[in-house]
Structure I
Amino acid sequence: MNDYRPETRAVHVPQPPIEGSRPISMPIYQTSGFTFDDPAVMAESMGRPDGAFVYGRYSNPTVRSLELAVAGLEGGEHAIATGSGMGAINVVLLGLLKPGDHFVAQSSLYGGTAAMINELVARFGITVTYVPENDPAALRAAVRPGTRLVYLETISNPMTLVADLPGMCEAARDLGILSVVDNTFATPLLCRPFEHGADIVVHSTTKYLSGHTDVVGGIAVFADRRLYDELWHFAIELGASPDPFASWLTVRGLQTLALRMERHCANAEYLATRLAEHPAVTAVHWPGLVTHPSYELAGKLLPGFGGVFAFDLAGGRAAGERFMSSVRLALLAPSLGGVETLVLHPATTSHRALSPEELRRCGIGEGTVRIAAGIEHPEDLWADVSRALA
């Protein structure tokens, strides 16, 4: 390289090989592509998910590190990281469904997922049947020729209904359809859907897996190599690939997931229990409460009940708006799973695309408020919440 002029040498920066040691932290491979000595190797690698790294849209060592880490946590074989949680959901739904297909989904869903399902119905002639998340008999009755999959959420957003994963996944397997589970709210620490028979698990890594409100990302994990290969090819053409730096931040966040989830769950329990006794609150939706419809099922499936819950205010939407305008420590903001406590009004934010009928189907009212408990001191959180209620 010393034979070249300064202008050329400034472009071709030396890359020293690492020999005899290795980095403790996964490096950020912030590069759009990779260079080859052999054109045949490059050509072969472009068609294989397990080939050499070629181009950032196909894969990247930092992204691969995230995929391996989450697949390992979930007990899956392979994973595809994406640029957002909806990216992961769309890779799966758009990759598996074609015009004329039918699928089954649980009644209570994240608003973005529900909105995307409406798009599938309107644009592609795909049909959907909604069933309760804990009713395998309803799933069996809903399946017809052309049914491709069932879509579930381990803990639903925002009403925290717990899916009967053993029963629903067993029914799906018996019927010859795939089971797809959004495990974002539970994380692999509270539930591993593959252990209950799921075929694909999706996450918004924006939430608990990254955990610091500085990443947007998603991931789809597969129990089966064939499904992974099929959807990997679709994902790279769809262009849902994540950024290496966002993937690195998520890998870093994973390292404290266990510590954070313990505090998220404890804070949610503290707040939900106290809110259940407050006169301004008509209902609290958290599966750790004996009054919750998923209480018994949650106790069998989950070692903890999650860090998110919803509650209904007696004064309806006006009371909800006053509450959210009055909190000071908790932040009025979208998303969840970061170290800060966040509040929002689902009917006008996360589920704003749903019709009044769809909101009722999900159990969301005008006075429903969602709290994503952070890791602050619980007494400080309660002081803030109780002051806002007053």
Structure II
Amino acid sequence: MDRIKKIIVSIQFSEKEIELGELVDDSGSIYFKYYTSFIKSGLDISPIKLALNDGLNKADKIPFEGLFGVFNDSLPDGWGRLLLDRKLMAEGVLPSDLSPLDRLAYVGTSGMGAINYRPLKEMNAEKKGVLELDDIANELDKVYEGTSIEIIEELFNLGGSSGGARPKIFVGYNRVTEQLIYGSNNLPESNEHWIIKFPSSTDLPDIARIEYAYHKMALDAGIKMNECKLFSGASGQKYFGTKRFDRDGNNRIHMHSACGLLHDDFRLSTMDYGHLMDVAFNLIKDVRVYEEVLRLAIFNIYTHNRDDHSKNFSFLMDENGSWRFSPAYDLTFSSSSHGMHSTMVAGESERPGEDQLKELASHFGVKNVESIIKEVKAICINWMEYAESAGVKKSSVSLVNKKIKSLIKN
């Protein structure tokens, strides 16, 4: 297959699409240049690594294969990448033959956030219809095995541009009819943009209920999250869903992960919550964001959410160029591949606790850290109540409870 040599990049908050620049592949080296007209807009889509300028920009090869982080944020990893690779291999194309620009072309206009890429490379034409969640769940093994091209194409259209290891789909949700639909970026007025997750092969079987219990617990701990709910398949099986925070109706919001902002390799991260607090303030210019990030760090520590890598923190920018810390997401009982927190707390990743949290708070001038720790602990110690309300299995309740109690006690 012929590699794409040039991509026109645009940003689309509402109906109007604004071209912002172009990516060019020159013998494997990728360059980006902002259009003069976009520079005049003053919209700084990536102020740390790709601030507005009139030069020819080239990123390092590592960590994003020569892409700047703001564009790498559009690319699927984990599940979405697997879907595309399976499809290409079935067509006789080696995934290793794809350049980063080729992959951006497959994302096209369907990615998270507000950035679009042209020309588009399309899978088969999108199909529209009503979803049955159990049917999708039952086909996931076929995807991992690579035995069903039709299913892979359908699932790619449902959520092929999503990130993360767990299978997920983009849907339209109608609150009145409880119906789920798929197949369109622009939903009917009665529908909202949601993401629904499915268990991976390594998850606890009731992971959806566990994550929902964590959602409720996080809200009571003072953490901002978008609305979440448990969706039911025909069998009664539950699936965790969350309303998308990069969409407002059919309008779009620019989304940039901490990973992309800092060019952090999230698999071998060197990021600290202190880095996250510093970036948050530089973007938002409000000292209250220090406490917002610190509260999230406390929650992750005492609920054993150790998969807290730099892709799991994001920032949102509106059409006026104003930034805010995104609602928290992917909060659940988890261990990282190395068994430690993916994001350090004052340099500690193995067993961070009150000493490191206080050190972090002191550095950023958060004076009420002891009361925040006490508030969050008081919520987390009641894990069993949240779990039982969400219908978590007794074995899972006990497993998580034992871990939370040991963390709070220490």
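Bear in mind these aren't lab numbers, they're just calculated from the coordinates by the rules spelled out. Just so we're clear, the structure is a prediction, and the values are computed from it rather than from any experiment. Cβ atoms are built from the backbone, for glycine too; each structure is taken alone.
Listed values, structure above:
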| quantity | calculated |
| --- | --- |
| FRET efficiency 1/(1 + (r/R0)^6) of positions 99 and 179 (r between Cβ atoms, R0 = 25 Å, to 0.05) derived as 0.05 - corresponding label from I, II | II |
| Parent structure of the calculated result 2.6, given that distance in nm of label points 7 Å out along Cα→Cβ at positions 3 and 27 is the read-out and I, II the choices | I |
| Which of I, II yields 1.28 [Cα Rg over 2.2 N^0.38 Å, for residues 323-378 alone, calculated] | II |
| Distance in nm of label points 7 Å out along Cα→Cβ at positions 219 and 371 from the coordinates reads 2.5; which among I, II | II |
| Computed 4, 22, 31, 27, 13, 2, 0 for P(r) over Cα pairs in 10 Å bins from 0, in percent - originating structure among I, II | II |
| Parent structure of the calculated result 10.2, given that mean count of other Cβ atoms within 10 Å over residues 35-42 is the read-out and I, II the choices | I |
| Per distance in nm of label points 7 Å out along Cα→Cβ at positions 131 and 203, the highest-valued of structures I, II | I |
| Parent structure of the calculated result 0.20, given that FRET efficiency 1/(1 + (r/R0)^6) of positions 235 and 355 (r between Cβ atoms, R0 = 25 Å, to 0.05) is the read-out and I, II the choices | I |
